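Below you'll find a set of structures to go through.
Where a number appears in this text, it was derived from the coordinates with a stated rule and is not lab data. Quick caveat, the model's predicted, so the values are computed rather than measured. Cβ atoms are built from the backbone, for glycine too; each structure is taken alone.
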Structure I
Amino acid sequence: MGSTSGHGLALEGHYNQLVPAVANGGTAEVMAVLAVTRDPAPAAAAPQPRAEVIVLDVTEAMAAQPGWPDALRSGARAALGTLRPGTAFALVAGTDEARVLYPEPAKEADAPPRLAVADETTLAEAAAAIEAVPIGSGAGGARLGGWVDLAGRLLAEHPNPLRHALLVSASADRGGPGELASALDTWRGRFACDARGVGRGWRPVELRAVAAALSGTVDIVDDPVGRDRLAREMAATLADAMGRTLGDIVLEVRTRADARLARARQVAPTVERLTQVKAEQSGLSLCYGTGAWGAETREYLLQFEAVPGRIGEGALLAQVVARLDDGTGPMVPIADWQLRVSWADPADEDAQRADPRVAATGLAAGPGTGAHTAPPDEPDAPYGQ
């Protein structure tokens, strides 16, 4: 078990401490599952200020699919219903450009985009804006990079690290080369974004890129029957975001000079790529953003490669430090865990056994630590085609 702190975060590693000492100058593989748990007790603390942006696809691609415009409006209203009083929020309409649907932009031409504060009046006004927005007016298609950029600029106005966006798209990206990638690079680690693809015109690889870069999730809603499914999904996604009370946690993985982190991936409760952030990185230290946390446990599969020592010797190969990034200064370490191993004879049967938690991920192959096999990326084609 690693250390814990007043933030209620605990780190615990699962791995076989006996590692075969590979001969002839080879490298040894060590695979571990790191369980990171946020204790539910801190969730009872006073609610923290938070900001939410809901990005809605109102392109022709959305309008062309029967049932989806009504489902989108119903889902957006359901999402608004989950916002807690005092939440800073905005609605964005996405076509070949992104514009703030609510609140009404300031009249000054150079004024930055602004957020509203959720109360009975503003939520009613936002619901009316959803009903009034024309769906299908964007003939140029979707430019996801512009959608992400506007969400980022809106959320940048909010000082608290609990910043989240929900992006709902029915369209393949029509932005120029590198436009989406550039926007994701700009806002990486600065807010979290969950992406939902609806209907059959969007590209999974694009929404996965959004979710991976912005510490979010991606999912599919491909049946608009009765409007209910999209409404439930959007409301549940926003409710989950409202339940997160600890700001962005960055996992810093430090290795000794003759070891390296070869792969890292979230494996539970869902399989997700980790977002590598630029803060405090060196050849021996890599940082991964994990977004905001509620009362939950997430598990990460870490694969290390190291030059083995003599049989019978022990070694500290790596340390994982959980840091809180509140956006106001240097990241604060709040918990840590150490990876210690003992080098064993390659013929030792105990060293050949995979830890049950590692084996259960399905991403380890062979005896002992094994090799990591990552699922392939989705093809760059619209969903359902």
Structure II
Amino acid sequence: MTNKKKKLNILFITDVIPHNKNEYRGKYILDQISAVNKVVCGSMCLLLITPFFKKHKFITGLDHSISANLKHLKILSFPRYYFMRLRSFIFILLNFRLINNIIKERKINIIHCHNYSLSGLAYHLSKLFNVPYYITIHGREDPSVIENTKRKIKNIRLFLNEAEKVVSVGDVLKKYLKNFDVADNQIKVIPNGISYDWIIRKENRINIGSKNKNYKNLISVSELRIEKGINYTIKALYELKNKFNIILNYNIVGDGPEIKILKNMAHKLNIENQIKFLGSKNNLEVLKELDKNDIFILPSWFESFGIAHAEAMARGLIVIGCRGEGNEAFITNEKTGFLIKKHSSNAITDILLKILDNKYNLKEIEGNAVKVIKNNFTWEQSAGKLISLYNEAVYEE
């Protein structure tokens, strides 16, 4: 007798999604859930679970299919992952009727949790309702937060190893998960992706390319945090101006805790007229900004995948990232982009000098970049891999 696959009725659990179209934080989670929701044969519910004492933000700009199935609940929160089991028990007790109704009425047969913080909740719901659960890990945690007590390590190990599968968004994270004794066959690498709408059409790429690029217009798109390495790019612009008399334009899209530091740095180095801080922008605005520029540079570390790099490649830009990060999944040095040393303004200066000196066939690199993203790294492809993974656990005789 052949196995007949059931409909997939999925309960997604996350502690973060973007609150508006200009917010980057958690966008990759929402994009993946939306992609799965579009193609899955079944239903879904999204639990957004945030701390009791965190100020509530009104969420705007969601697709109706997501907003109609969104439940925003509060959880007792302790810093640095303390009392993960206790807070899960309390949460289930306080919300049992609602969760029970969701799971029973919607016939939930998959629980999918995003990130470490709610992994204990997914574990206990799985045990209580006999539903398999998956955990997607999107990043590496600060060791001082997650690895500083034996009890926390023990809990994280339990929650990860009891999952049906642990989904890693890149090989970098797969290596990191070995810190928690997660076996290779327990981990499934399913990369993040980008919207297919971002991929530039061949005729448009020709039109943009015909504008006689001089490769003097740089852009970054990210939250402005220290690990994004934007300060190194600013320093490289200073070096290019003062040592080589080369003036480049740098557009910075995004906002965050480092913005004042970066603006002060540009002012002190006397290159503020070369740099524009454009603030946060929505998807369409980001796309338009990318198309105005020639080179995307984000020398970031702790980069589990690098969606911003992939989006820029899809628009036909020359992309620069760092070696040893998640973007190595799609940036092959000197073939689809450039990989440089981390924490080094000199490395940025060197690669920009080589690009400006026509050391590479840049048109070929741009074409290769678009092709590799189109063929391998869209949200539709990511969703298809996830659904195949779910189907391994959910079937009936």
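The table below lists the values:
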read-out: Entry that produces -12500 once helix-only ellipticity at 222 nm (-39500 (n - 2.57) for each DSSP H run of 4 or more, over all residues; to 500) is calculated, selected from I, II; value: II
read-out: Relative contact order in percent (Cα under 8 Å, 6 or more apart) derived as 24 - corresponding label from I, II; value: I
read-out: Parent structure of the calculated result 1.10, given that Cα Rg over 2.2 N^0.38 Å, for residues 163-242 alone is the read-out and I, II the choices; value: I
read-out: Distance in nm of label points 7 Å out along Cα→Cβ at positions 35 and 363 - structure with the largest value, from I, II; value: II
read-out: Read-out distance in nm of label points 7 Å out along Cα→Cβ at positions 19 and 59, computed value 1.3, structure in I, II; value: II
